Structure P
Amino acid sequence: MRNIKLTVAYDGTDYHGFQEQRGSGVATIQDRLEKALSKLAKRPVQVIGAGRTDSGVHAKGQVVNFRCDSWPVPLEKLPLALNALLPGDIVVTKAEEVSIDFHARFSAIGKTYIYTIHNHRLPDPFSRRFALHEPRPLDHRAMDRAAKYLEGEHDFKSFQAQGTPVITTVRKITEAKVERERDKVYIILTANGFLYNMVRIIAGTLIQVGLGKISPEDLVNILNSKDRTQAGPTVPPQGLRMEKVYY
């Protein structure tokens with residue numbers, strides 16, 4: 001039995017998230033990957049993904065794995081073979097064999113997500129699929145100070161979408177920072193795991209800081225409240241991408 005790991009980048013704009021929705025007829029990243037792999041293998045292939053990115057969310061370093069008794073394509077040629085079958089907005093960037101017990105989701109020890117904001121008075125047609133347009137000036141330094149209060153192990157219930165049950169809402173953010181490059185503001189979060197919509201709610205809250213509506217120190221009270229209504233809005237999905245998965 002072989003276990004093959006793929007690294008995948010995609011523009012999620014036209015997809016209903018990563019996870020397959022069998023019988024629904026909607027397009028997902030997993031569905032497209034499995035169809036391409038099954039065509040190469042000449043038999044059904046199912047993949048396991050590191051993260052179930054939502055509708056409209058992108059990835060630079062999504063990781064999937066699949067197990068098989070044999071595989072007809074040399075691994076060094078597999079990305080090219082798959083990319084010839086995949087639509088242009090999904091690209092396999094790497095293929096490698098891993099130990100049989102490797103699991104793309106459960107073997108992961110952390111992930112980095114980046115939320116991109118186009119901070120300019122005028123919209124940019126070339127980044128509208130990959131960034132949130134915010135025309136009002138953002139104080140990215142205040143946003144970065146606020147982000148630092150999120151580092152460490154905390155109960156992030158305030159930053160979880162309501163109605164999404166989990167065993168625990170405690171997560172550990174190992175790095176939270178906000179950087180600016182010209183008219184782009186990047187919110188960069190690395191953690192051992194994320195709650196549903198956690199990154200998008202954090203981004204919405206940090207934008208409130210950047211606009212001067214709340215202070216960086218307010219993040220402490222928002223965290224401690226464990227109350228979703230105290231945090232900022234859930235920002236749209238197009239600015240979000242899964243940057244990297246750590247094992």
Structure Q
Amino acid sequence: MKKHISLFTLMMSLFSGILSAQDIDSIRLTHILESLKLDKIKIKEELCVEKKMPNAEGSYIAVIPVVVSQEEEDYVFTVQNYILITDNNGTIKNRYLDPTELNSDAVNLRSFAIDTGLYNISTNIRAFGVKADFVGSSKPNPYASGTISMYYPEGKTLKKVLDQFELDSTSGEWDTRCNGEFEDTHSYIIMDQSKTNNFTDLKIKTISVATINEEVKGECNTKETSKTSYKTLKFKNGYYHF
């Protein structure tokens with residue numbers, strides 16, 4: 001089982017590194033909350049992130065998770081995200097309250113990260129991504145998932161073009177010692193040459209690795225098989241779809 005655990009641990013540690021680099025500035029957060037008329041008790045401060053926009057001077061993308069509901073257990077809650085673009089002081093230039101509610105329960109909503117890749121989805125339109133990281137709590141049935149939503153500035157708000165598309169997933173079932181089966185799936189967004197409704201098609205390259213572990217004579221043997229597949233997301237009715 002050593003190989004599977006190391007991959008899972010690496011994935012989690014990489015995401016932790018991304019998160020720590022995107023912690024939100026406390027002064028900007030204070031100004032943001034004043035503008036939104038929100039108290040800190042109404043948000044998940046530990047999940048707030050921001051990142052400097054590479055294509056707009058003095059601008060920051062910020063994600064502010066607002067609590068919709070909260071159980072007694074800290075890990076059981078529901079949030080809705082404010083997606084914002086602010087200036088250096090935290091003054092809001094673009095504001096969007098994402099209608100999608102994200103739940104954290106047995107599958108824990110662990111963190112958010114902002115992706116400012118070169119998502120040039122149309123003429124003079126560059127989108128950015130907000131990634132959500134979920135991790136299950138079961139040791140015999142490990143599970144993790146990473147999704148991405150995409151947005152671009154439009155007037156004083158933002159336009160959402162992709163909703164919670166799953167990029168990464170890890171799942172499996174094992175005896176917590178060796179014997180078990182697992183599947184790791186990782187997808188990559190490629191900007192295609194083709195367009196639909198004047199928006200660039202998004203080619204999705206997916207690599208899936210199936211792992212079978214079996215204990216033989218005291219040794220944990222691992223067998224892996226992998227496959228690569230492609231799909232395309234096309235822009236229709238305001239969103240990217242298969």
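Rule-based calculations on the coordinates, nothing more; no lab input. A quick note: this is a predicted structure, and the numbers were derived from the prediction, not measured. Cβ atoms are built from the backbone, for glycine too; each structure is taken alone.
Using helix-only ellipticity at 222 nm (-39500 (n - 2.57) for each DSSP H run of 4 or more, over all residues; to 500) as the calculated read-out, with -4000 as its value, let me know the right label among P, Q.
Derived from the structure labelled Q.
For which of the structures P, Q does the calculation of mean count of other Cβ atoms within 10 Å over residues 152-159 return 19.2?
P
Kindly point out which one of P, Q the value 4.4 was derived from, the read-out being distance in nm of label points 7 Å out along Cα→Cβ at positions 96 and 224.
P
Can you say which of P, Q returns 21.5 when mean count of other Cβ atoms within 10 Å over residues 128-135 is computed?
Label of the originating structure: Q.
Given a value of 1.0 for distance in nm of label points 7 Å out along Cα→Cβ at positions 64 and 112, point me to the structure among P, Q it was derived from.
Q
Given 0.65 as the derived value for FRET efficiency 1/(1 + (r/R0)^6) of positions 80 and 168 (r between Cβ atoms, R0 = 25 Å, to 0.05), which of the supplied structures P, Q does it correspond to?
Going through each structure in turn, the value belongs to Q.
Output the label of whichever structure in P, Q has the greatest value of relative contact order in percent (Cα under 8 Å, 6 or more apart).
P
Can you rank P, Q by Cα Rg over 2.2 N^0.38 Å, for residues 120-183 alone and just name the one with the largest value?
Q
Taking 17.0, 56 as the value of Rg and Dmax of the Cα atoms in Å, for residues 48-135 alone derived from one of the structures shown (P, Q), identify that structure.
Structure P accounts for this read-out.
Comparing distance in nm of label points 7 Å out along Cα→Cβ at positions 40 and 216 across structures P, Q, which is largest?
Across P, Q, distance in nm of label points 7 Å out along Cα→Cβ at positions 40 and 216 peaks for Q.
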